[in-house]
1. Comparing structures P, Q by FRET efficiency 1/(1 + (r/R0)^6) of positions 63 and 159 (r between Cβ atoms, R0 = 25 Å, to 0.05), which one has the largest value?
2. Kindly point out which one of P, Q the value 14.2 was derived from, the read-out being mean count of other Cβ atoms within 10 Å over residues 23-30.
3. Out of P, Q, choose the structure whose coordinates give FRET efficiency 1/(1 + (r/R0)^6) of positions 111 and 215 (r between Cβ atoms, R0 = 35 Å, to 0.05) equal to 1.00 when calculated.
4. Which of P, Q yields -27000 for helix-only ellipticity at 222 nm (-39500 (n - 2.57) for each DSSP H run of 4 or more, over all residues; to 500), as computed?
5. If log10 I(q)/I(0) by the Debye sum over Cα atoms at q = 0.11, 0.13, 0.14, 0.16 Å⁻¹ is calculated from each of P, Q, which structure is the one that comes out at -0.56, -0.78, -0.89, -1.14?
6. Kindly point out which one of P, Q the value 14.4 was derived from, the read-out being mean count of other Cβ atoms within 10 Å over residues 127-134.
7. Quick check on the output: 24 is relative contact order in percent (Cα under 8 Å, 6 or more apart), derived from one of P, Q. Which one produced it?
Structure P
């Protein structure tokens, strides 16, 4: 790859990452049509890498591509959220079962570390993005030992879709406290090798987090009424 191609690929990768983060984080409204010129100015990027990144995000499911009319942020849908939750429960339950069967001392050490960092982020709660990163890394670490890169890839995509709902939803401190305590319980059960109990708790954790994420659909419905 020549220097020009390498620079173009790097620019595309950078804008893809930035746009993906902002789409999941709720910078754009559900249903909003993206203005190409405004994106170019905001992200200080050229048209070619921007369009390539937008096409990739549409293929990933975080944007909708309209025939010759640009790109739009997907609407929020209760049916879609329910589907995402059900798939997360199925795939993550399978991944956790496999991870526990394959777990070794190195994985256990990484899980303890990820759980500790998330607990510290829970306690400080001053930097939301720091907490989001600690939360993401915890859930990745919990499942990473499953041995199936494709399963982890599907789970990652479902997490991104789910987080778009969750991060647009109003805060729910009561549920948040329970979810935080469940992270520590998951570590305890995983280290003890209690596969069934850990999977049951993970299912409940995803379902409870879904109750928070549902708030985004209710906001969207009120905005459309």
Structure Q
């Protein structure tokens, strides 16, 4: 028992610095959003999207620091618990201030753990990064653009969407997928095809957002689809 504890501590000690950077970054994002959320006249949806986009970027830090999969899975579990508690108790208004019943933050955290288990653990972190950043930036910008400029609306399962927001989702998803795949040196022609298919799929998945389920289906769908297409085409 002592030897197992010692082995765990020996594995954890070299990671204290990168984990501390991740925690510090997330702390700054949440503190910024909470501070803005308490200012009179600040749009609650805007502060929620700060957390949504900012927390998604943590996967880039994890990729850069080459954190092991168990760290992401553990963080996903903790974040899921915090999201559920915040859903029932308003301890962090900036996380769940969406104005409707939504488990989106919980699903978002879960998706990181699932993708880490599927791809990070097998040495292909780019597909986790694609899935999370498509959700973070695509959905985040779609909400901001749709709310501010959306003039052509439609409804799916009682949730109102705009074509301006949906097209923003597709465009950002295409850009994110292209940049990540080009970064890992995939062929440009293949990247364009894969990015377009992923972007269209992400737009469709994001449209079905009842109870925030798109926070699970978009990351998983985008990551898995990119992985399948790359391995199929190459």
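1. With respect to FRET efficiency 1/(1 + (r/R0)^6) of positions 63 and 159 (r between Cβ atoms, R0 = 25 Å, to 0.05), the highest-scoring structure among P, Q is P.
2. On the way: P: 17.1; Q: 14.2.
Going through each structure in turn, the value belongs to Q.
3. Q
4. Details: P: -27000; Q: -24000.
For helix-only ellipticity at 222 nm (-39500 (n - 2.57) for each DSSP H run of 4 or more, over all residues; to 500), the value -27000 is produced by structure P.
5. The value was obtained from structure Q.
6. Going label by label, the one that fits is P.
7. Values: P: 24; Q: 19.
This value belongs to structure P.
No lab work stands behind these numbers, since they all come straight from the coordinates. Nothing here was measured: the structure is a model prediction, and the numbers come from that model. Cβ atoms are built from the backbone, for glycine too; each structure is taken alone.
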